[in-house]
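The data blocks that follow each hold one structure.
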Structure P
Amino acid sequence: MGKYNILNILNFQKKINIKKMEAIEEEFTEFFKILAKTYNVGDLQATVLSILYLEPKDMAMEEITEKTGYSLASISNTMKMLVALGIVRRVKKPGTKKVFFYMEKDLMRLNKNKIKAAYEHIIEPGKQMLPKIIEKYRNKVTDEKSKKKLMIIENYYFQMIQFDELLREMDKRLEQMSAENIKRLNI
C-alpha cells in the first residue's frame with residue numbers, strides 16, 4: 001500500500017509539472033502573438049514559432065500539428081513560409097520520411113539568418129538586375145514620365161545599396177553579440 005501511495009504522489013507531481021509547462025508554453029505563445037502582430041504575422045505562425053523556440057531539439061511536423069491543434073495542411077504551408085523567410089530550418093533525418101523543423105534559440109544568430117535571407121532574396125537579385133535595367137533605358141527614355149520612372153528605379157537601386165551596407169554592418173555586430181552570449185552561457 002505504501003508503494004502505491006508513493007507512485008500516486010510521483011504521478012501526481014509529474015502531472016503538475018506538465019501542467020506548469022503547458023501554462024508556461026501558453027503564456028510564452030501569448031507573448032509571441034503580441035510580438036508577431038508588430039510584424040504582421042498571424043496567430044498560427046506565432047503559435048508555431050513559440051512552440052519551436054521553446055523546443056530544445058527539432059520537431060516533426062506531426063508533433064507541431066498535435067501541439068497546436070491546427071491541420072497538417074495549415075502547418076505545412078506555415079512551415080514552407082517560415083523556412084523561406086529563414087526563421088525556421090528544415091531538418092532531414094536518415095531513415096525516416098518525416099519532416100523535422102528547428103528554430104535557432106540564439107536571437108542574434110536568428111537575426112543573422114534573416115539578414116542572410118534578405119540578402120539572398122532582395123539584395124543579390126537587385127544588384128544583378130537593376131543596373132542592367134538602368135543601363136538599358138538610360139539613353140532610350142525621352143519623355144518626362146519615363147525619365148521620372150527611371151529616376152525612381154535608380155533611387156531604389158541607390159537605397160538598396162545603402163541597405164546592403166547596413167545589413168553587412170548589422171551582420172558583423174550580431175556575430176559579435178552572438179559570440180558574447182555563447183561565452184556568457186558557457187556553451
Structure Q
Amino acid sequence: MGLFKPAWRSDNTKKAEDAVRKITDQKMLEEIAKSDIWGYARAIAIRKLTNIQVVASIAIHHEYDRTGAVKNAANERFIELRQKDISSLTDQTELIAIAKNDQHWAVRKSAIERLNDPALAQELYVYNVTHRGIEAADAIDELTTQDALAQVITKVEDWRLYSKAFDKLTDQTILARIANT
C-alpha cells in the first residue's frame with residue numbers, strides 16, 4: 001500500500017462508514033465486509049453486496065464483532081437476496097418446497113406469495129403455523145379463509161397462536177363445532 005490509506009480504513013469510524021457508503025465496486029465491498037476492523041463499516045458493505053454466496057459465507061464465517069452488526073447485516077442481506085431470487089421463480093413445485101423447508105419465515109412467505117393457487121397458499125400458511133410454531137405466527141395474518149383458521153385452532157398447542165387465530169374466526173358454525181370438540 002502506498003503512503004495514503006483509503007478513507008474506509010480511517011481510524012475515525014464515522015469517516016470510514018461514510019467512505020464505505022460511497023463505494024459501489026463489489027470486489028472492494030467484499031474485501032471491506034470480510035476484513036475491515038470496524039463492525040459498522042463492515043455491516044454497511046455487507047448491505048451493499050449482491051452476491052448471495054459471499055453474503056452467506058460472511059454470515060457463517062464472520063469473525064467476532066462485539067456489536068453483532070456484521071452477523072445481523074449478513075443474515076438480513078442473505079434473506080433479502082433469497083427473496084429477490086424467489087421473485088423470479090415460477091416453478092410451483094420449487095416454490096412449495098421453499099415454502100415448507102426454508103430456514104427463514106420471510107423467505108417461506110415470499111415463496112407462498114408466488115403460488116398461483118390461493119387454496120394451496122392458505123394450506124401452506126396453515127402448515128407454517130402448525131409446523132413452525134410461534135416463529136411463523138405472522139402466517140396467521142395471511143389466513144383469509146375460516147376453514148384455514150379453524151385448522152390452526154384445532155392443530156396448535158401454543159395458546160398465543162390459538163388466540164390469534166381464534167380472534168380472526170367469525171363463522172358461527174365453525175365456532176360451534178370447535179366448542180363441541
Structure R
Amino acid sequence: MVDSTHSSSAYLVPDLLAPRLRLVFCGTAPSTTSAAEKSYYAKPGNRFWPALHQTRMTPRRFLPSEYPALLELGIGLTDLCKVHCGTDAQLPANPFDRDAFLEKVHQYQPDIVAFTSKNAGREVLKRQPEYGFQPERIGLNGVTRLFVLPSPSGLATKFFDIRVWQLLADSLVPARDVFDV
C-alpha cells in the first residue's frame with residue numbers, strides 16, 4: 001500500500017512507506033520520466049530495478065510501475081524533493097526537504113535508509129559521504145542505519161558499482177532468503 005499520510009497530491013510520485021520496513025531507498029528527486037509515469041526510477045537506462053534483482057533484493061526484475069509491490073518485501077521508497085523533477089542540476093535552488101525526510105524516518109522507523117546517490121546522502125548528513133554504511137544513525141532512538149549507494153542513473157554510469165549495492169543486499173540476507181531466485 002502507498003502511505004496516505006505522505007502521498008500528498010502535490011507529490012509527483014507518492015511515497016511508499018510503512019512502519020518498520022527493512023529498507024527505504026531515498027533519492028534526490030524523480031526524473032521527468034518518473035514524474036510523468038508516477039513511478040520510481042522509470043527513466044530508461046536507470047539501473048535501479050536491474051540492481052535490485054541482480055543483488056537478490058527482489059525475486060525478479062520489477063517494472064517501475066510495479067513499485068508498490070516492494071512493500072511486500074519490506075522495502076519502501078521516497079525522495080528528498082517531492083514537488084520538482086529532473087536531474088539535480090535542473091532542480092531549483094534549495095529543493096530538498098530534509099526536515100520532512102527526517103520526520104518520515106522518525107515516524108516509520110525503517111531499519112536502513114539507503115541513499116541512491118552521494119548527493120542525497122550529503123543533503124541529509126551535511127557532509128560528503130563515502131559509499132557504504134555511515135557512522136550516523138537517525139530516527140527514534142537512532143534505530144535507522146544509513147547507507148550511501150552509487151547513483152543508478154544512466155547519467156552516472158561511470159560511478160555505478162554493483163558491488164556497493166551487493167554490500168547493502170548482503171546486510172539483508174536473512175530477510176531476502178524468503179524467496180528463491
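Some values worked out for this structure:
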item: Ranking P, Q, R by distance in nm of label points 7 Å out along Cα→Cβ at positions 63 and 79, the structure that comes out highest; result: Q
item: Given 20, 56, 22, 2 for P(r) over Cα pairs in 10 Å bins from 0, in percent, for residues 71-126 alone, calculated: source structure among P, Q, R; result: R
item: Relative contact order in percent (Cα under 8 Å, 6 or more apart) derived as 10 - corresponding label from P, Q, R; result: Q
item: Structure from which 23.8, 96 was derived, Rg and Dmax of the Cα atoms in Å, options P, Q, R; result: P
item: Structure (P, Q, R) behind the derived value -25500 of helix-only ellipticity at 222 nm (-39500 (n - 2.57) for each DSSP H run of 4 or more, over all residues; to 500); result: P
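Any read-out appearing in this document is the output of simple, stated calculations on the displayed coordinates, not a laboratory observation. Treat the numbers as computed from the prediction; the structure is a model and nothing was measured. Cβ atoms are built from the backbone, for glycine too; each structure is taken alone.
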